[in-house]
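Right after this note come the structures.
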Structure 1
Amino acid sequence: MTKSEEAVSSFCDGFLCSQAILSVYGEEEGLDRDLALKLATGLGGGMGRTAHTCGAVTGAILVIGLKKGPVSVNDVAAKEETYYLVREFLNRFQEENGSLECRELLDCDIGTPDGYRQAREKGLFDDICPRLVDSAVKILEEMKKTD
């Protein structure tokens, strides 16, 4: 199973988009799956279901930091590389999907009770979100090839 298939399957099993992405990559970087799931929880639904930055995006940013982030305050090169890769990811995701914002990607504000209800009724979480998780992981995988 590819990382994309794993992440989409995890999302479809009921985990949040941010959780699905971080948990798929975490173990190869020494992060326990349960801890990855916990860490990414608050990022779902556009960060705490506020419909801001998509959880697939924030989950991918955590993956980039996990792989490339510095562990020393003096490692400026690692920090700069991480920033560069995050910007590259954001540009690719926005180009491919039209936005980084959950409310724009879903065309619905899940940060409100009515918006969340509408998203559920319209099946947006079943239709759109798996495609966004897939997109985020595929971009990460493409970036890994050029790394």
Structure 2
Amino acid sequence: MKMLSFSVDISATAQKVSSTMLGTGTYEQWTAVFNPGSSFEGSWNKGERIYFVGEKDGKKEGMIAEIAEHIPNRLVSIRHIGILDGEREVLEGPEVEGWAGALENYTFNEEKGITTVIVNVDTKEEYVEYFNETWPRALNKLKEIIEKP
């Protein structure tokens, strides 16, 4: 597993940035960079299960995670635990070996009206290039959504 780190400075309060990043409707806008049909099902509350879903070839798929920590407007820590294959949850076996337990952390640091969003994500080597290209685009999309007049 390799830890990747990405960040962006956004001219807004941490409250506005985190609520936009995690909010229904706005989450789908910035994560469309990863998959045009991206959404989530579940809760961002600590200890809750959350599903990050999309569609591929007409079939629902995605990742199953749990919220390891959530300190409002400061930190969200997501622990990946499995995949969603249609309606079937896959929590063990070859499809999830090697990355189950991977963390994805969002940190919000506000200073003088500027919030720095830092994303730290564990990934397998085969996805490093993809994430190095896609995460910066996604964070810039988030910035655009929040800063638009």
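No value in this document is a laboratory result; all are computed from the given coordinates. None of these values were measured; they are calculated from a predicted model. Cβ atoms are built from the backbone, for glycine too; each structure is taken alone.
Could you figure out which one of 1, 2 the value 7.1 for mean projected area of the Cα convex hull in nm², for residues 45-132 alone was computed from? The read-out was computed on structure 2. Looking at structures 1, 2, which one was distance in nm of label points 7 Å out along Cα→Cβ at positions 29 and 53 calculated from, given that it came out as 1.4? Here the read-out was taken from 1. Here FRET efficiency 1/(1 + (r/R0)^6) of positions 5 and 37 (r between Cβ atoms, R0 = 25 Å, to 0.05) has been calculated and equals 0.85, so which of 1, 2 was it run on? Answer for the origin of the read-out: 1. Using the calculated result -7000 for helix-only ellipticity at 222 nm (-39500 (n - 2.57) for each DSSP H run of 4 or more, over all residues; to 500), pick out the matching structure from 1, 2. Attributed to the structure labelled 2.
Set 1, 2, criterion mean count of other Cβ atoms within 10 Å over residues 21-28: the highest-scoring structure is 1. To test your reading of the models, identify which of 1, 2 gives 27 for relative contact order in percent (Cα under 8 Å, 6 or more apart) when calculated. Answer for the origin of the read-out: 1. When FRET efficiency 1/(1 + (r/R0)^6) of positions 85 and 125 (r between Cβ atoms, R0 = 25 Å, to 0.05) is computed for each of 1, 2, the one that comes out at 0.60 is 2. Taking Cα Rg over 2.2 N^0.38 Å, for residues 77-116 alone as the criterion, the top structure among 1, 2 is 2, with the largest value.
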